[in-house]
1. As an exercise: relative contact order in percent (Cα under 8 Å, 6 or more apart), calculated from one structure in P, Q, equals 29. Which structure is it?
2. One of P, Q was used to calculate mean count of other Cβ atoms within 10 Å over residues 10-17, giving 11.1; which?
3. Could you figure out which one of P, Q the value 14.5 for Kirkwood radius over Cα pairs in Å was computed from?
Structure P
Amino acid sequence: MHGRPRTLPASPDVALYRIAQELLTNALRHGDGGPVDLGLRYDAGAVTLTARNGVGAPGVPAGTGRGLTGIRTRAGLFHGTVTYGPDEDGKHWETSVTVPTAETS
C-alpha cells in the first residue's frame, strides 16, 4: 500500500474489492501458480489497484477475456481506466486499474 489510505464511497470501494477478486481469479486460472503481487496506491484524486503475476505455463488455457471485460466495465462505472498485458520480458502479466476520487488534495 502506498499513499495515505482513506475511506472511499461505498460503490467504488466495493467495485475495487470485486476487481481485486477477479484479478486473483484470473491469476489462479491463467497464471503460473506463483505468487500474485497486489498493490493499492492512494494519490490525490485517484486510487490505483495493481496486480502482477507470472504468465501461464505451457498448456494453461488462454482466457476468453470476459474477466478483463468485467474489470473494464466495473472501472468504467466510475470513469476509471484499465491497462493490462505482459511485461517487457513476457514473463509476467500486469494489470492496473485507476479510479478517480472526489478528493483532490
Structure Q
Amino acid sequence: MVIVLIRTRLRPDADLAAYSALAERMDALVQTIPGYLGAKGFASPDGDEVGMIRFESQEALRVWREHPEHRAVQELGKSRFYASVHIEVCEVVRVSRFGE
C-alpha cells in the first residue's frame, strides 16, 4: 500500500467556493482510479490542511498523478489557491488493527 500525505495552506485571498468545487471534482475523479483505496482530510487550528490518500500500489498512484485533469487542477491549485504545498509519499511496511 502507498499513502500520500499532502499538507496545504490556502492563500488568504483564495476563492473558497471555487476551491471546494474543484476538491469535490477531484474526489469524484480519484474514485474512478483502479487501486484507489480511500482518502481522509484533516484541518489544524493554525490553518494547515492534511490529506491522506491511500492506493494499492505505486502504479495506481502513478495513474492518478499523471491523470490529465488532475495535473491541470494541481497547477491551478499552485497558481490560485495554495500558499504552500508539501507532499510525502510513503510505502506501508506493516499494518496492525484493533477493532474495526
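None of the figures in this text is laboratory data; all of them are computed from the coordinates on show. The shown structure was predicted, so the numbers you read here are calculated from the model rather than taken from an experiment. Cβ atoms are built from the backbone, for glycine too; each structure is taken alone.
1. Source structure for this number: P.
2. Going through each structure in turn, the value belongs to Q.
3. Label of the originating structure: Q.
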